[in-house]
Structure P
């Protein structure tokens, strides 16, 4: 088997979802994507306060009525933005890294790829953090934060092993992904606040060591109970 890359989106599933979207025609889907890009630009440039319908519509080059046709609430638009951010991350990782066979080496490669991506996408990282905090602060929108983090955990968790069809390996992959995210999220905020690249690089090395050890322990426990 060739070195694996981050998993591709499911074309059948994606097509089925597209067919259910408002304006599910080539032109309609293009308009929808323009609105999502406009919302992303507003979020990355000005945070949640910048996510006004007027600003998004102006950035996307559409009328307000058109925006409301495609997205009937801020939450539905933010969910689309979240999906787009994850797709962007998936695409970037595909271009950046070929994952080795050994699971510990895969975890290390994932963390290094993530760190390279973080370093060149500062505004996007801050926007993702703001999206989480907005969802947690807004009553009734907490589900969006859960959706966001489950998506991240799924993204990384599926990549820990070449073949994660085994239920126990999926559980281990998700456990490692959760710990990876705990470390990466902390390093993101600390690195942006302190602006000490040398220290942040050292933190990444420490995270790699910790995650390799954690995966090794989980696999050892699996062997003892298997």
Structure Q
């Protein structure tokens, strides 16, 4: 039995997320179908992370076990011939039997793109039309995320688990031309956590924040990390 590792990229808006769901297109579902068409076998495909609907991937890692004579490096081109254009397998290789895309991962990394103005080139890849942002506030908020925290306040309520703690190793905002880019790296992420964190930081740093007394402050943002959601 071979353990095949894939590195996959995909265009998020074409799919209802990574995980197979009945009646809607998903990345995992498309990969399972492609493997079946290549090998005639139904396999379970494991992803390093279950991206939400609309989220792109530059290098999602996945693996599956199969008994088939096709050389491991040939899976890339074979699967790509059956996958939709919005999914590409970048590489395929055989890995040790105990490799597990989710549990063997040492970290996961996300990038979130924003623009203050509408653009033609980046329209499928960013949140556009945000208010002008205060640089110092963005950097301070990003720094508060470093270390291990309970992020239950920044995920979908129904998805909260017994353990909602994540360890963040890198959290940084950068400016590239018209783009604001937020990059975060950690051992794990909760459902909609990155999206919620970015929304909170934009709320903090927005030039128009003072017009709404319900907006966050750096103190209240930090308190959301210090105390689990059920305690507030």
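Any read-out appearing in this document is the output of simple, stated calculations on the displayed coordinates, not a laboratory observation. Keep in mind that this is a model prediction, so the values were computed, not measured. Cβ atoms are built from the backbone, for glycine too; each structure is taken alone.
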Exercise. Among the shown structures P, Q, from which was the value -26000 of helix-only ellipticity at 222 nm (-39500 (n - 2.57) for each DSSP H run of 4 or more, over all residues; to 500) calculated?
Worked result: P
Exercise. Among the shown structures P, Q, from which was the value 14.1 of mean count of other Cβ atoms within 10 Å over residues 39-46 calculated?
Worked result: Q
Exercise. When FRET efficiency 1/(1 + (r/R0)^6) of positions 143 and 191 (r between Cβ atoms, R0 = 30 Å, to 0.05) is calculated, the result is 0.55; to which of the structures P, Q does this value belong?
Worked result: P
For this session: Supply the structure label, taken from P, Q, corresponding to distance in nm of label points 7 Å out along Cα→Cβ at positions 183 and 215 with the calculated value 2.8.
Result: Q
Exercise. Between structures P, Q, where is distance in nm of label points 7 Å out along Cα→Cβ at positions 119 and 199 highest?
Worked result: Q
